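Q: Take a look at the structures listed below.
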Structure P
Amino acid sequence: MTFEESLAYLLSLGHETLAIKLGLANTDTLLAALGNPQKHFPSVQIAGTNGKGSTAVMLDSICRAAGIRTGLFTSPHLISITERVSIDGQQISRDDFARLTSDVKTAAEELLKQRRLETLPTFFEHVTAIALRAFCEAKVEVAILETGLGGRLDSTTAAGAEIVAITPIAMDHEEYLGDTLARIAAEKAAIIRPEVTAVVAWQPPEALEVILKECERCRIEPRLIPDIMIFSKAFPQLGDHNSQILPQATEDGRICVALRTSHQHFESVCLGLRGRHQMINAMVAISLAEALRECGFEISGDAVKCGIETATHPGRLEFWEGPPRILFDGAHNPASARALRDFLDEFVKEPITMIFGAMRDKALSEMAATLFPKARAVILTEVDDPRAASVEALKGATPNECVQANVHQATSIKEALRIAREITVADGLICITGSLYLIGAVQEVLPHQSESAAN
């Protein structure tokens, strides 16, 4: 099976978020047929609405700085599906991905033939199995798994992670997880089991109450991130974690903070990922690193500092130099849209042209109301995805106060980029947001457009 054939097979199983079949039975059966690769290494599982991917890459960066061989599983990808599976900081090769896909496909089809499965596992169940099999083959020392959707019935939960974390919870994927924060929190809190180490980020009270009840039921004491205090770099003597003094920041939005945990005090850490919201994710990652240290992994304070400062996460407040300068951010729900708006308000001084495309099941009006007023011009476009919101739907979500002359429509990504270049002022910035699928599509097209322009 070639890489192209493996990708075609996976896509034939149905779209990742339209052919969802929540539940662990298929994944458990498939992993057993593959020799239970997940039992050959300890795992850390990270769930939450926002920040779980950022937390995962920061923890991976910390572990690699400490010389620990890691397996990292994240989703979705931007351009290539191989981005989802990394071993010791390197994406899995196309050849290895194809070979492992063939192995998993053979196992799944045999289980179906034996009637041990009623249907073939889904796209995400296959990819989870591929990742775990890859980690086993590579003899990773620890796997870091970003939950795909929810937690209780997500296929990553079948790995049985010994250490788990829940990043901030907000409204998203209501059609699958529930229409209240409490219901969404219940789905995500289900990754907490007896005897695990659980790290819990700051949460809205409604969500925190559910998580704490689940911890109580499992008889574990969670590690609450509010217990890890932030100090201003300029005023490290202030030990009250309720202090309103803000940390310092670089001009491009990297936050420099002093951090204190139960075991360590870092006088100055400059986060590799941009935005003040990354402070919470950094604290979760550091707490997870401490949990790994307690399990016998050697992780020094220098490794923690180095890992946090060098972590990267494409598509999340990622700048490409211009002209014009481009900012990519996959803000895909109201909470992440507010984080992007806060970043733009504080760190972006240029006039903004915004290219916006999103999925139709998102809170489009709320996201648009947060982001569009910040832009000098907005270009609405449709992502090539069966879940994508049409340009008409995006236009309907546009706030009334937006001047219609400043709202443009594009029938394709290429047209959106052409319009953006035409209308962006010389000292302006193009901000591309609304969906990671949009980010991936634009980043795939842009290098080719640049080559064409050069020729």
Structure Q
Amino acid sequence: MIDLLKRRNNKGKRLVALIDGEHYPDVTHDAIEKLRDVFAGDVVGIIFLGGTEKLIMDDPEQYFGKKLFVIKELCCDFLKALDYFKPDIAYDLSDEPVVDYQIRMQIASYCFSRNCSYMGPDFLFEKNNKKLEISKPSISIIGTGKRIGKTAISSYIATMLVKNGVDVCVMAMGRGGPKYPQVIRGQDIEITPQFLLSVSKKGFHASSDYMEDALTSRVTTIGCRRCGGGFGGQIFLTNIKKGIEEIEKIGPQLALVEGSGASVPDIRTDAAVCVIGAAQNWESIIGYLGLYRIMIADMVLITMCEEPLASKQKIHFLKNQIKKLNPEAVVFCSVFRPYPLSDIANKKIMIAMTAKHDIKAGMKNYIEEKYRCSVTDISFNLSNRKLLRKDLENAGSYDTILTELKAASVDLVTDYAFRNQKSIVYMNNIPIISEEQNFEKELLNMYKRIKR
């Protein structure tokens, strides 16, 4: 990495060194001098991460010849240090036991949130300073993983804003998105099973997120694609630059930019909503760069806040941790409930979903009681085609398939329904948000803040 540091165009850049007290001062001093020699920019200061076993000098600032910022508590002080030095690169000269692998990933998140790259002897987390912009007000909707309801939240937000008189356009990118951005005017076109199947037979991914957004929110949507996703959500390949051109042609009052999985769109938006699944492992989120996504959010929405997916204790823990990491963000909890887009009363229903099997009993009871139908079986293999096909064939007697518009719901499930004389009904996952009035108020306040 020293060679990389030499080769980089660092002229005019600022570097801060991260050190600990477990190294002997003369060793650390020589390492900092080496950084000065190879770095073409300016080594502006030192962040001391802890450890006092070998830190024996009285005045470390005088010894090292640089301003030194002492970290007492990482979550509280490290951002203050970055704000003080304003570095472009933080170079880590620390080691175990002061800094372990998880702490390093937290440091990477802190650095990313301040547009700073994080580097060490054998690693580099390069911050992508987003250059793409939209002339209209924009909100990004990002997540800390897959299958946590990000698209359902995006659709819900779009619907709520439209209800309040805001002209909204949604741009979504997916791993099965079109080569060239596609525009669906959800308010003008009837998105039927026949329409979606025709789209699929033309070679497009008819279950892509922009299709689901158009079907469930009835707004104009733009479909883009992406490939790859780094720790901080950076994408290897995407056509969202062309997608932005479509947004500019449409000219909405507000653009919602929906991420894909845990990837973060390469666009500088005016605000961000971060979606977290309550069933996610918190150590995995903060142990990687999910922490960064939380830190850049104006609003955090925790989904699936119910047992058996998450206990009340865990939900309480999540809310407290999120507020500790990002005190400025407003945090809401929600659960999802299915909403069929056509009448299913008195039907024998087979359901195909991407959700977890844990909710089977609750899902069956809810749909039967709410929509006066009979659920013969539920498949949770919508993203596993081999098992899904078996589930459809072995589900017993049913006349209607109820499915989310995801994964194989068109090219496999809808096609199966047509070939086997079954009715096909798509459903939306409606978030039921605690303090819904406050959520609507906060959302509209967010829009008013960025409106221009």
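Laboratory data are not the source of any read-out in this text; all were calculated from the coordinates shown. Computed from a predicted structure; not experimentally measured. Cβ atoms are built from the backbone, for glycine too; each structure is taken alone.
Q: Using the calculated result 21.9 for mean count of other Cβ atoms within 10 Å over residues 111-118, pick out the matching structure from P, Q.
A: Numbers: P: 12.4; Q: 21.9.
Here the read-out was taken from Q.
Q: Output the label of whichever structure in P, Q has the greatest value of Kirkwood radius over Cα pairs in Å.
A: Details: P: 22.8; Q: 24.0.
If we compare Kirkwood radius over Cα pairs in Å over P, Q, the biggest value is for Q.
Q: Taking -10500 as the value of helix-only ellipticity at 222 nm (-39500 (n - 2.57) for each DSSP H run of 4 or more, over all residues; to 500) derived from one of the structures shown (P, Q), identify that structure. Please report the intermediate quantities before stating the final value.
A: Values: P: -12500; Q: -10500.
Only one of P, Q returns -10500 for helix-only ellipticity at 222 nm (-39500 (n - 2.57) for each DSSP H run of 4 or more, over all residues; to 500), namely Q.
Q: For structures P, Q, which has the highest computed value of Cα Rg over 2.2 N^0.38 Å, for residues 367-430 alone?
A: Working: P: 1.10; Q: 1.06.
Sorting by Cα Rg over 2.2 N^0.38 Å, for residues 367-430 alone in descending order puts P first.
Q: Could you tell me which structure in P, Q was used to calculate FRET efficiency 1/(1 + (r/R0)^6) of positions 79 and 351 (r between Cβ atoms, R0 = 25 Å, to 0.05) as 0.30?
A: Details: P: 0.30; Q: 0.05.
For FRET efficiency 1/(1 + (r/R0)^6) of positions 79 and 351 (r between Cβ atoms, R0 = 25 Å, to 0.05), the value 0.30 is produced by structure P.
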